[in-house]
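Throughout, read-outs are computed from the coordinates displayed, never taken from laboratory work. Just so you know, these numbers come straight off a predicted model, no measurement behind them. Cβ atoms are built from the backbone, for glycine too; each structure is taken alone.
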Structure P
Amino acid sequence: MEERRKFPRIDKVLPLKLSESEFDILTETKNISASGAYCAVNKPLEIMTKLSIVLLIPFKKNNGKVIKKVNCGGVVVRNESAQDNGKYPYRVGIYFNDINDHDRKLLRSYIKPFLRKNN
C-alpha cells in the first residue's frame with residue numbers, strides 16, 4: 001500500500017495541550033508528523049472538533065536541551081476507543097489545519113534526524 005501522508009510520521013512522545021471552549025486536555029503524542037499527531041485522551045472527541053494545540057518540542061543545544069513551543073490549530077480526523085481502559089481510554093488523530101510556516105519547519109527539523117536513524 002502506498003503512503004498517502006505528505007509528511008513522514010515518527011513514534012515519539014511529546015507533551016501537548018489540547019483546548020476547546022469546553023475543556024483542556026494535557027496529554028502526549030503517540031506519534032507525530034509536521035501535519036498532525038496521534039494521541040491518547042481522557043474523553044471521546046467528535047470528528048471535526050476544532051482544537052487549539054500547544055506542543056513542546058525538545059532540541060539539543062550545545063551540551064543541553066532547549067524546549068521550543070509550537071502553537072497551532074487542529075481538527076480531529078480520527079477517533080477510537082483503546083483496548084486498555086486506563087486514564088486515557090481514547091485515541092485521536094489530529095490534523096494541524098492552522099500552523100504557520102515557522103512552526104511547521106520546527107516540527108520537520110525535530111523529525112528529520114529520527115528518519116535517518118530508521119533507514
Structure Q
Amino acid sequence: MAIIRIYSGPDGQSHFEDVELRFEPRGDQSETAELIPGSGIIVRRFDPRRSNPWHHAPGRYAVFTLSGAVDIEIGDGTVRRLGPGDILIAEDRTGQGHGTREVGPAPRVSIFVPLGE
C-alpha cells in the first residue's frame with residue numbers, strides 16, 4: 001500500500017513525499033498508525049485470524065476497507081462481509097454491539113475516519 005503526499009515546496013513547485021506508517025501493536029492482534037498527526041484518522045491492520053466478540057464502536061467512524069475482509073455480526077444473527085472498497089458507518093456505541101471475524105488469508109487493512117456528532 002503506497003501513501004503519497006503532494007505538497008507545495010518553498011520553490012513554488014509541487015513535490016511528492018512517500019509516507020511510511022509507523023504501526024504500533026494494540027495487544028489484540030491488530031496494529032494502528034495515525035495517518036495524519038493530530039487528525040484522528042488511523043490506519044489499522046488486523047491479523048487474518050483475529051476475532052473480536054461482542055463490542056461497541058469506539059466512536060462514530062467511517063471505516064474504509066482497503067484490503068482483506070471481515071465478517072460483522074449483529075444482534076439478530078445477521079452477518080455481512082466487508083471487503084476492499086466497502087465502507088462501514090460504525091455508530092453502535094451502546095447496546096449489544098457487534099462481533100467481528102477477520103476472513104484471511106491476508107490481513108485486513110482499514111482506514112478509520114472520525115465523524116462528528
Structure R
Amino acid sequence: MKKTPITDSFGYAFAGLFATIRSERNMKIHIFMAVCVTIAGFIFRIRPYEWLTCIALFGLVMGLETVNTAIEAVVDLVTEEKKPLAKKAKDAAAGAVLIAAIMAAGAGLLIFLPKFFDLLF
C-alpha cells in the first residue's frame with residue numbers, strides 16, 4: 001500500500017481542525033479565551049516561561065476538544081441508540097476537556113492575578 005503524501009496528511013489534519021472549529025461551540029469558546037489570554041499576556045508583559053505555560057495549555061485544551069469531537073462522532077457513527085457504554089465514552093472525553101480547562105484557568109489565575117493586583121495597588 002502506497003503512503004499518503006505528507007501534504008495530503010496535513011490537509012486532512014487542517015480539514016479536521018477547521019471542521020471542529022466550525023461545528024463545535026466549545027472550540028470557539030476555547031479559541032476566544034486563547035485570544036483574550038494572549039492579549040492580556042501582551043498587556044501585562046508576561047515572562048517567557050509564562051508564555052510557554054499558556055501556549056502549552058492552549059494546545060492541551062484545544063487538542064482534547066478536538067479528540068472529544070472525534071470520539072463523539074465515532075460513537076454516534078457506531079450507534080444511534082442510547083447505550084451506557086456510548087454515554088460513558090462521550091462523558092469521559094468531555095470530562096477530559098473539562099479537567100484540562102479547569103487546570104488551564106487555574107494556571108491563568110496564578111499567572112495573571114498577581115499582575116492585575118500589582119496594577120491596582
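Out of P, Q, R, which structure matches 13, 40, 31, 11, 5, 1 when P(r) over Cα pairs in 10 Å bins from 0, in percent is calculated? Answer by label: Q. When helix-only ellipticity at 222 nm (-39500 (n - 2.57) for each DSSP H run of 4 or more, over all residues; to 500) is computed for each of P, Q, R, which one produces -5000? Here the read-out was taken from P.
Matching task: 2.8 is the computed value of distance in nm of label points 7 Å out along Cα→Cβ at positions 82 and 98. Pick the structure from P, Q, R. Don't jump to the answer; show the numbers that get you there.
Numbers: P: 2.8; Q: 0.5; R: 1.9.
Computing distance in nm of label points 7 Å out along Cα→Cβ at positions 82 and 98 on every structure in P, Q, R gives 2.8 only for P.
Looking at Kirkwood radius over Cα pairs in Å, for residues 10-57 alone for structures P, Q, R, the greatest value goes to Q.
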